[in-house]
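Alright, structures below, take your time with them.
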Structure 1
Amino acid sequence: MRDLILNWQLGVNFGWGLLGLHLFGHLAHDRELRPIMGFPITQDQLAGVDPLRHSRIWGAAQVSNAYLASLGGGDPTRRIDAIQVDSLGNTFSKATRYRSGVMIGRTIFETSALEGAAELLKHYDLLLTASTWNARMLEAATGRSVHIIHEGVDVSMFCPAPRSGWLDPNRFYVFSGGKIEYRKGQDLVILAFRRFAARHPDATLVTAWHSPWPQLSVGFGGRLEAPIRLGPHGRLDVMRWVTDNGLAAGQFIDIGPVANAMMPAVLREMHVVLQPSRAEACTSLPVKEAMACGIPVIAARNTGMLDLLTDENCYPLRRQSRVVPIDELGTDGWGESDVDEIVAMLECTYQDRAAAAATGARARQYLLDNGRSWQQHAATFRQWLIDTAA
């Protein structure tokens, strides 16, 4: 059996955490690879995981924690007989406490400014990413081959089901998710929904825009006049933000921070999901989760989303203009969605709900037909490791 170090933190409310949770869970009792998370696994991190899954992985979690403890404080010169996968973002850097026998850099990045990437990644034996957009840019910058494994979604949990009947059946619910930042385009959501809601008083915008790092969102306004601020309890004051920017309080619901396991019940109440991201390194989790539930999606056709969106499985936002660079991020390949097109797509889903429902059904089938589940992701990842690294 070969040790496999997944060198990031497991969790249930952010992208890398969910990746870790599902890889660790699916590989917990593998006969050839023993998964080790790069940070200790706690009961709090597994909050929201159902009891059966928890019982399945908790023993493996204790083995993982014991392995980490045996390494002590870490020594970057120490060599370990393991396969190690590092999580790498826009800077391609990670503090590695030791070097394993096989080093894999899993790169998920939004920037197109890749100067120095070849030098930063030279000590990795293999490079892995989750989108064609990321892979092609990295190959051009490093001259190396980059393997692609698309991320998944839990299709057993995110699946179609009837609405609960608890919400007002006479209202039209629009959902948008993701942490508040320029890249995710929440300013575009507010601008478009403000116009759409002026035509349709029965429209309600439902958002899950919080994150574990609220301070990183403070001050963001994008194309809006009023920026987002913290509320009195240290959480983002999303309600004040949207009302300061022209939405009626009665047409808006902020559901707050929500564990991933609770999101299927939310999504199944929605009529449409709106995600006009300016960039997605791989693919948007809220989009895939909505698709898995059979909910129609309006999403920007740019960057990593080009690997997911088709004319048949969503309402693609095709008008993508150039995005002006911000901070130190390069924005080549990003796209600024057209507010007029967003409003038109919302109108389509509002006026022809049967067609929208059919689009949602095709979206779920697309995920199933193309292996976009976490189970398939883990199986593909495992086989790639055995073929190339084990």
Structure 2
Amino acid sequence: MSTPLITIFVRHAADCKYAGDEFTKRCNCRKHFRWTQNGRQFRQKAGTRSWAEAEENKRRLEDQLAGRKPEVPDKRTLIADAVDLFMAAKRNDGLEKPSLAKLQKTVDRVRLFCESAGVMCLEDVNLTHVSTWPWTDFFTTTHALRNNQSRVKSFFRYFEVAGVLPNNPAKAWKSVKGKVEQISGFTPEEYTRILKAVSKCGWSAETAAKMHALVQVMRFAGLAMIDACCLERSHIHHDRGQYRIRLRSRQKTSKKAHLQSIDNAVPAEVGKELLAVLNGNPRYVFWHYTGDGPASDDQKRAVSEKFFQRYMRTLLDKAALPSATSHKFRHTLAIEMIRHGASFEDVAAVLGNTVAVVARFYSHEWAKVRQGKTDKAIQATW
């Protein structure tokens, strides 16, 4: 890999007397880099006001762009190496793939922010870095920001506990403030709109039938997308006019995934619609896997889920619900159950979750139901 020519230049303060010379070494203004690679021009902060330090950082950046490992003082850890060590430790801890994927995204952004700020070593990161990096470029909700903040803290805490860092630079990072949106489901009007939008997406008759049935089973059986798009025909049971969905859910009930039995009744029209879906696969209702070569069942399921998630995104956008996700169908069932008197234990059994998880997500809805019962009890004494 060829090394691009990196130029150091100065971005002067408005009152700098050397403002006309971007290559002067005399002022104390911030130094920057620019270079061209693969036909694109790049700019980056040098992370210093000193020209001498900028030269040193330039050499490190050249090593990085050329694929060479920069030289660092003894007992110092490169950010890239720290990321690899942390993820190796988490894999050995036995975390599930979804959890590992989320951690990987977070630590990759830590590496990205460090490199853009000219910080090459873990020991050079401090609170001003982690608290001023542009996290909102990747996370737009308070809930997502807080979860990401927790992962960043755990990244640096790992190296503090391991004795690599004398202290955790993110420890004093104050919790992100903002209003956390309460979980909500689709209103009846929104759900009707989604079903009507199926015919407006320009899909073939076969695809439209699949998506209509997929929406119905997610809403009335409370299945997550991974369980719904990999639903087997043997999971649909018909007995004495009643249709039921029986399967072992892959929903997480702790830090690890445990298979959870689900046995949910669905409306007869939904059961009939599911059995009528034709996709050329004798085993699966919605299966879509066209990959070549060997692949594990989990890999095939992941491909199928990704395929239907794209179609679901198109459908929700067509229904004028751009911020909604497929998981909202599960929330719809859970909230409607609570409004009709179901306990947290009932909802947990239907969703394949623990009572603690259900209480955390839907306690606000249960509080409304409880208040309604309290009001009726008070009114009965009048």
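Since every read-out is calculated from the coordinates, none of them should be taken as a lab result. Nothing here was measured: the structure is a model prediction, and the numbers come from that model. Cβ atoms are built from the backbone, for glycine too; each structure is taken alone.
Given a value of 12 for relative contact order in percent (Cα under 8 Å, 6 or more apart), point me to the structure among 1, 2 it was derived from. Structure 2 accounts for this read-out. Between structures 1, 2, the greatest calculated value of distance in nm of label points 7 Å out along Cα→Cβ at positions 9 and 329 is seen in 2.
Comparing FRET efficiency 1/(1 + (r/R0)^6) of positions 49 and 185 (r between Cβ atoms, R0 = 30 Å, to 0.05) across structures 1, 2, the highest value is found for 1. Structures 1, 2 were shown, and helix-only ellipticity at 222 nm (-39500 (n - 2.57) for each DSSP H run of 4 or more, over all residues; to 500) at -15500 was computed from 2.
Source structure of the calculated read-out (Cα extents along the principal axes in Å, 87, 64, 42) within 1, 2: 2.
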